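K.L.:
Presented below are the structures under discussion, each in the form of structure tokens.
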Structure I
Amino acid sequence: MIVATRNEHKLRELAEILVGVELRPLPAAVELPAESGETFSANALIKARAAHAATGESAIADDSGIEAAALGGRPGVRSARYAGPQASDEDNLDKLLREVAAAGDDRRVAYVCAIALVDAAGGEQVFEARAEGRLVERPRGEGGFGYDPAFLPDDTGPGDLRTMAELSPDEKNAISHRGRAARRLAAHLGAGERSP
């Protein structure tokens, strides 16, 4: 199955969760169209359709990001480019932390992930999931990527103050938006999954 991404972090996380499914990165010659959708599901479908059309194979694509309650759901689908088209993960995180702090005391956030599947026959399905949490004021942790160093997940419980970037890969995959969406995909495929 082709994974319509060149993001090595996403590819690795999906491979850790989906067992028994051969995942291959998008061939270098395939150019993905712009993510012009207004929802995570729409963007995931754009990428999965393009990968399927270019290769003729089953393809999956993930679109994910973070929504801040204090910002009316921003950055949302623009999470990867929040601080600009060439912004680094650190640039995006810095901007989000500044804007949320300026907006008041509400630090609630949610990670959202949509994984689109276009099978070999062209059938389409989307699996969406969320992970709720709040932003810490100062990023910490070396694991994960993106907004993980500031995301304090609700699912680890009130006494656990580790950010997503401080969790082990298995702990993160058990509660993350991508882990939940990938497990829904695995159930649909009848594939195995790595137990958290």
Structure II
Amino acid sequence: MGGGAYFSNAGVFLINAVFGIYILAVLLRFLLQLVRADFYNPLCQAIVTVTNLPLRPMRRYIPALGGLDTSSIILLLVLQMVNTWLVAIVLGANPAVPGLIVVALAEILSKTVWTFIGAIIIQVILSWVAAGAYNPVISIIYSLTDPLLRPVRSVIPPLGGLDLSPLVVILGLNLVLIVGVAPVRDLGYSLL
């Protein structure tokens, strides 16, 4: 492996890290609005502060549709497209716009699913370590995961005090990654 490849890998890592953190913040803002989390929570306030700079002017021109924060969705798509484009440029490719759009959609869907999986895993660990404790982060995690876990809990009751709903939801989310997201990502890469 030549020295240039090391710098390319470092560049790809930095691009993905910087964009990934901000994309996660915008994604969390969108998801927390979707689940109607408590926006007086300090964590929500921090996310709103970090994401307000681009979203506030966008909201003047892009209306919400059907209760969905369209500005956040467009910002997510644009950020992910720029991220994918920069990575492709660093790797020496010249990506096509249709491929960028499809790959960006697949990556946003993937990040959404992984956000839910991560939140469920954190919630399970916290239920073992700090059951019943209150923390602003714990409150947000429960707000985020409850819409996914509640329907499963109504179908599969706890067995001897053991809640299997997180396991079922994580299995379902992994199936979404395999059956739903992976084909879209593959299509996007074929269009690049």
Structure III
Amino acid sequence: MIALVRGEIVSRLPGEVVIEAGGVGYRLAVSANTLDAVPAAGDEGRLFAHLVMRDDAIHLFGFASEAERALFLMLIGVQGVGPKVALAVLSGGAPRELLNAIATGDTGRFQAVPGIGKRTAERIIVELREKVAGQPSDEIVVRRTATDDPRTLAREALVGLGYNPQEVDELLDASTGETTEELIEGALRAAR
């Protein structure tokens, strides 16, 4: 997985940055906040990265800080929030402000983002409030809840493999099995 891209900034466009590293130009989709932090074309820069592989495409997302990347990863783990919507959320404020909105239950902040309705905004608050509670404002550390639920463990594993959360839920619904391993096997068979 690509975790960091460092090199010469080739171009800065709304929503994307191209960085040349080792003779290869990497196009990274970025939030408005990250774009503001990227140096001018021709200068040296670096972005933390996250790679998302789909059947039809490979997407690379860039972030000015590890906190922003961590928040992105939490957001795409919420059902109904894909990478593009997560970037739109991150464009709406600094990670500190977004964490505060989650902690205070400010659904209006998230509903203002195109592609997020009332239910998705509420889901973001409910699913992420526990994970970010009590975190220092400049640092996000995902707090996992201990669970032995096979479906939850299978869901986390499939999301970790790059499947989007909505797709994972559909695959798990089609899967028969009682253990985590059986659920994952069934879901992967259903994905074929």
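We did not get these values from a lab; they are worked out from the coordinates using the rules stated. Being a predicted model, the structure only gives us computed values, none of them experimental.
K.L.:
To which of I, II, III does the computed value 22 (relative contact order in percent (Cα under 8 Å, 6 or more apart)) belong?
P.N.:
Numbers: I: 22; II: 27; III: 14.
The value was obtained from structure I.
K.L.:
Determine which structure produced the value 18.8, 58 for Rg and Dmax of the Cα atoms in Å, calculated from the coordinates; the candidates are I, II, III. Mind showing how you got there, number by number?
P.N.:
On the way: I: 16.4, 49; II: 18.8, 58; III: 17.6, 55.
The read-out was computed on structure II.
K.L.:
Could you tell me which structure in I, II, III was used to calculate helix-only ellipticity at 222 nm (-39500 (n - 2.57) for each DSSP H run of 4 or more, over all residues; to 500) as -26500? Working shown, then result.
P.N.:
Working: I: -9500; II: -26500; III: -13500.
It was calculated from structure II.
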